[in-house]
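Quick heads-up: structures coming right below.
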Structure I
Amino acid sequence: MKMPVRALALSLLLGACASNIPAPTQSFTYTLLPQQPEMASGYQEKPGWALRQYAVAAANPLATDAGRQVLAAGGSALDAAIAVQMVLGLVEPQSSGIGGGAFLLYYDGKQVSAYDGRETAPAAADENLFMGTDGKPMAFNDAVVGGRSVGVPGAVAMLEMAHREHGKLAWADLFQPAIQLAEKGFAISPRLYTLLKADTFLKQDPVAAAYFYQPDGAPYPVGHVLKNQPYADVLKQIAAKGSKALLTGPVAESIVAKVQAHATNPGKLTAADLKNYQPKKREALCTDYRAVQREYRLCGFPPPSSGAIAVAQILGILNNTDAAKLPPQGGVDGKTLPSPQWLHLYTEASRLAFADRAKYVGDPDFVAPPGGSWQTMVAPDYLASRARMIGENSMKTAEPGAPGPLKTTWAMPAEQPEYGTSHISIIDRHGHALSMTTTIEAQFGARQMVNPTGAGNGGFLLNNELTDFNFAPNDAAGQPTANRVEPGKRPRSSMSPTLVFDKNSGQVLITAGSPGGALIIHYTAKTLYGMLNWGMNAQTAINLPNFGATGAPTLLEEKRFPATTVDWLKAHNHEVRETEMTSGLQAIGRTPTGFFGGADPRREGVVMGE
């Protein structure tokens with residue numbers, strides 16, 4: 001039974017809010033859920049959810065419910081996303097939070113806006129930030145754990161900017177769910193427990209160890225009620241004063257101290273870096289796409305994200321092959337899966353897209369696009385020319401193309417890992433749609449927890465986003481890479497928040513995205529292809545086995561493909577690796593009667609609405 005909880009006394013908070021934050025159209029009171037639904041951290045079938053008026057899809061039931069309650073109270077999709085994000089920072093701290101960044105696409109019924117809350121490198125950082133004293137790139141985990149990898153967090157400032165333009169409920173109201181859950185406590189989920197148990201670095205931080213782990217070093221068990229008063233206290237300050245409460249004053253000082261005082265791996269972040277952070281409003285990267293005799297308009301996030309370009313390249317290249325003649329087939333346990341012939345075409349297209357991504361894409365404030373426009377990389381003639389490079393056997397390693405002349409010649413970087421993130425998809429009762437991918441990068445970020453008050457256990461985790469830069473700034477010949485570290489620069493990302501429209505009517509049809517490091521691009525592309533080409537609903541498309549290629553190996557989700565598929569690919573020169581591919585897809589698609597939402601069976605997300 002849900003127990004109503006009285007709204008927080010917000011009058012004092014509201015008096016300190018920024019004057020341009022809109023007043024609420026109606027009051028919002030959050031009802032606290034008594035416990036968190038338990039869902040397995042492995043693979044658990046989900047039915048999909050049919051809804052008529054509005055829908056929210058997020059990675060944790062408590063976060064989804066917070067967004068649902070905001071929508072029910074008349075809030076916008078943007079309002080709901082703020083509530084969802086603040087709860088995710090509490091109940092899914094391994095993936096995102098106020099110590100990280102995000103990319104947000106928002107459709108207000110007229111146009112699509114792209115809000116960039118990506119972290120930035122400190123002013124004191126240089127291209128050798130992740131180079132060791134021996135002149136070689138640091139080992140990945142040596143770079144991640146500590147202060148060195150922490151970028152200026154941008155998610156809160158970005159959400160504040162977007163709220164000023166699209167919010168309906170008062171800013172402070174939207175923090176109620178997370179504040180109350182932090183104070184009352186939430187039950188540790190199976191997924192959080194599993195990740196806490198597996199992580200070897202988090203407990204090295206005294207603040208994190210005291211919050212997440214028992215005295216014997218074991219994580220608190222599934223179902224243990226975890227309270228986080230320090231997080232609630234920080235959220236109250238942000239509710240009252242906006243993002244400046246995080247980026248200036250005592251909270252900012254605590255962040256800087258945590259970063260700079262790390263015993264073995266201190267960082268260069270300063271109070272000035274935090275104070276000077278600016279979110280950016282960019283032009284969404286939109287491309288035309290034809291599938292099954294229907295024209296669509298796909299909108300994604302432009303650089304510093306590589307997601308929209310790579311997804312558009314993969315789908316566009318496939319349209320210049322025989323992929324459309326290769327429908328899915330019955331697979332393991334009778335479930336649908338792509339044919340090996342289709343997988344060959346898809347992974348070859350992926351290699352071509354990822355080669356371009358590695359060479360050309362970086363922060364647009366530092367890196368000029370080929371030919372003066374990122375659209376050169378998704379131009380139909382260029383994609384057709386790239387498709388002609390696909391043969392009967394795998395190329396294994398693709399070379400970048402030449403979409404347009406460059407002001408600077410960039411080198412190809414060495415491959416390195418990418419991790420992390422969470423995704424939120426929302427459509428409100430007015431048809432306004434949001435797609436937001438949010439991150440602290442690796443599992444539990446830099447494994448540094450900040451408790452600004454020092455009272456009680458808890459706080460919030462800091463990102464390790466700077467390790468999304470290339471560790472080695474130049475190639476062997478000394479030629480610079482586009483994604484090298486530079487002061488104030490935003491690292492390249494794979495986050496792929498996506499909105500799909502009917503090209504002719506302009507009606508929004510899909511909001512989708514996923515966590516998963518570089519494989520975000522494949523998870524998102526897979527879902528879009530399934531929905532647009534194979535007629536699948538959001539849940540069925542999400543359920544498809546995962547696959548992809550970022551370089552030479554062809555990656556297949558383990559235990560999801562039959563031996564005949566693997567054998568066919570190997571016979572065609574593919575180096576096949578079967579591995580865990582833990583997506584966290586959320587998607588909502590329009591139907592004749594409303595919406596149908598899907599959440600990834602590989603994680604704990606659900607869809608709610610009315």
Structure II
Amino acid sequence: MNKETYIKNIKASSKQIPCDLVIKNITVIDVFQNSTFVSDVAIHGKYIVGLGKYSGLNEIDGTGKYICPGLIDGHAHIESSLLTPREYYKTALLHGITSIIVDPHEIANVLGVEGINLMINLSKNIPLDFYFMLPSCVPATPFENSGAILNSSDLKPLYNNEKVLGLAEIMDIQSVINCESDMINKLYDAYKNNVIIDGHGAGFDIDKLNTYATSYIKTDHECHTYDELIERVRRGMYVHIREGTVAKNLKELIKGVSIHNSRKLCLCTDDKHIDDLLKQGSIDNSIRLCIKNGLNPEISIQMATLNPAECYGLRTKGAIAPGYIADFLILDSLHDFKISSVYKNGILVVKNNSLINKTDDYFEINIKTTINIPNLTKKHFNISLQNKSVINVIEIIPNSLKTNHIKIDVSTLSNQSEFTPCTEKDLLKIGVIERHNNTKNIGLGVVKGLKLNSGAIATTIAHDSHNLIVCGTNDDDMILACNKIKEIGGGIVIVNEGNLISHLKLEIGGLITNRSTEEVINDLSKLHLEIKKLCPSINFNPFLTLSFLSLPVIPEIKITDKGVFDVNNFKFINVAE
């Protein structure tokens with residue numbers, strides 16, 4: 001805010017000059033005291049300047065309605081929406097999101113600093129504030145190959161950007177514990193810049209939590225239980241309650257929320273496909289779920305507004321009060337959290353579930369994605385069972401990022417010389433193929449729970465290094481799926497009995513597309529329709545679920561381009577032994 005604006009706001013607040021906009025007689029949601037009261041809300045320029053009795057150049061009657069601060073998504077990887085920020089915001093605004101804390105580590109794992117700068121540039125001059133955390137773990141661990149490596153020296157200059165708020169989720173706990181030089185430099189640079197550091201404490205015991213808190217890592221979105229929430233809050237950490245497409249922790253964690261700890265809790269989506277965002281909502285959906293599960297509406301809203309604003313140092317956001325930026329929603333109903341309109345910087349941007357003005361200017365992106373994989377044959381997918389007694393199997397837990405580690409006796413299989421997928425036992429072959437640097441690395445494994453009856457699916461969305469991950473009922477379809485991914489330059493494909501059934505092209509890093517929301521929704525609808533034919537009993541998103549099976553920082557067992565990884569014991573294990 002410049003000095004002239006500062007003076008004008010004071011004059012408007014003291015009624016020396018008229019306000020630009022006054023919402024008359026509206027019920028204000030007070031996130032400071034978790035209550036409501038009826039008042040006029042006065043706005044000058046993009047700031048709220050008064051509560052009480054005001055007149056303005058433009059007046060709106062708010063009788064019977066509620067005014068709520070604009071919602072803040074406390075932690076999101078918008079690459080999971082498959083869209084660029086310039087498309088993502090159009091759906092997010094409809095659901096009351098006016099600010100979002102973005103960790104662009106998906107695109108950074110493929111394109112490095114170029115990817116971070118791309119996302120920042122794509123978020124400019126649109127009516128939604130994108131803030132960025134700097135990816136801390138590229139690659140996430142030393143146990144996989146990514147498309148880039150980001151050292152502390154690469155990240156340090158980016159703190160000069162006003163849209164950068166801190167250091168993104170620290171996933172490599174061993175590097176912290178071992179005080180590895182570059183990790184310490186990343187942490188200490190954030191500490192010296194007085195910015196927040198996000199955590200990623202999946203499966204952490206108390207000792208690891210203590211280490212994180214001592215390192216000034218102040219948030220975690222990997223809570224799954226009431227006890228985990230309590231232990232983090234006890235250590236002064238913010239807990240981000242997540243409700244995404246795959247990971248859905250809200251209904252369990254809401255049991256631990258109370259008036260005593262709510263100020264240390266935020267709401268986030270983490271990873272959400274655009275079709276789910278469009279149909280189910282974003283943080284607005286989380287608020288409705290909180291209320292439905294018995295939480296006070298004002299506390300629910302506080303977790304989506306004031307709390308994330310204070311967590312990330314956004315001191316003029318998150319409340320309906322003088323001096324705060326006029327990002328707000330008008331609600332028809334509090335308990336149903338029914339949004340009537342959305343204002344950004346004091347300007348109406350959404351009315352009756354429609355955008356007032358869209359930013360449709362074309363933004364040219366000159367990034368070519370190449371899929372560097374070998375010419376695949378059946379030999380590349382052979383899993384020998386000669387002289388083996390058990391198979392280490394990745395078992396999917398529906399709607400969770402966690403997996404189970406189970407063992408299958410080789411003697412129970414019809415083919416005991418090499419692994420052959422068995423749809424009756426729901427045992428499928430899975431592979432991760434390094435695609436960035438043509439290392440020819442291929443990690444093979446066995447997965448249970450995808451419920452695929454025939455065919456194969458493949459995608460270049462494979463957290464976090466985003467190699468090519470493929471799963472199928474036979475080698476021929478798996479090979480064809482990989483070749484089709486290479487042909488389209490990245491994305492998602494379904495093949496069956498030697499035919500390409502459906503696909504979604506993601507030409508930017510194999511993760512996102514410059515196409516419109518409508519086009520992506522159309523392609524996703526076709527994918528979901530076709531996958532239902534191949535696995536009709538599935539009750540979760542198979543594409544995102546598959547993409548997280550390669551993330552070697554979430555228990556219990558995962559797969560990378562280097563092989564099957566036991567997360568609990570932090571070591572590679574053989575597929576069969």
request  = Assign the value 25.6, calculated as mean count of other Cβ atoms within 10 Å over residues 51-58, to the correct structure from I, II.
outcome  = I
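If you rank structures I, II by FRET efficiency 1/(1 + (r/R0)^6) of positions 259 and 467 (r between Cβ atoms, R0 = 30 Å, to 0.05), which sits at the top with the largest value?
Details: I: 1.00; II: 0.05.
Evaluating FRET efficiency 1/(1 + (r/R0)^6) of positions 259 and 467 (r between Cβ atoms, R0 = 30 Å, to 0.05) on every structure, the highest lands on I.
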note = Output 25.2 (mean count of other Cβ atoms within 10 Å over residues 427-434, calculated) maps, among I, II, to structure II
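Once percent of Cα pairs over 25 Å apart, for residues 267-434 alone is calculated for all of I, II, which comes out largest? Display every interim value, and only then the final one.
Working: I: 45; II: 60.
The maximum falls on structure II.
Quick one: volume of the Cα convex hull per residue in Å³, for residues 59-106 alone came out at 91 when computed from one of I, II, so which one is it? Show your work: numbers first, answer last.
Values: I: 64; II: 91.
That value comes from structure II.
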inquiry  = Out of I, II, which has the highest value for FRET efficiency 1/(1 + (r/R0)^6) of positions 371 and 451 (r between Cβ atoms, R0 = 41 Å, to 0.05)?
reply    = II
message = For distance in nm of label points 7 Å out along Cα→Cβ at positions 123 and 155, which structure out of I, II has the highest calculated value?
response = I
request  = Work out the source of 44, 24, 22 here, i.e. which of I, II gives that when semi-axes √(5λ) of the Cα gyration tensor in Å is computed.
outcome  = II
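Comparing structures I, II by relative contact order in percent (Cα under 8 Å, 6 or more apart), which one has the largest value? Numbers along the way, then the final one.
Details: I: 24; II: 15.
The maximum falls on structure I.
A short reminder: the numbers here are calculations on the coordinates, not readings from a lab. As the structure is a prediction and not an experimental result, all values here were calculated from the model. Cβ atoms are built from the backbone, for glycine too; each structure is taken alone.
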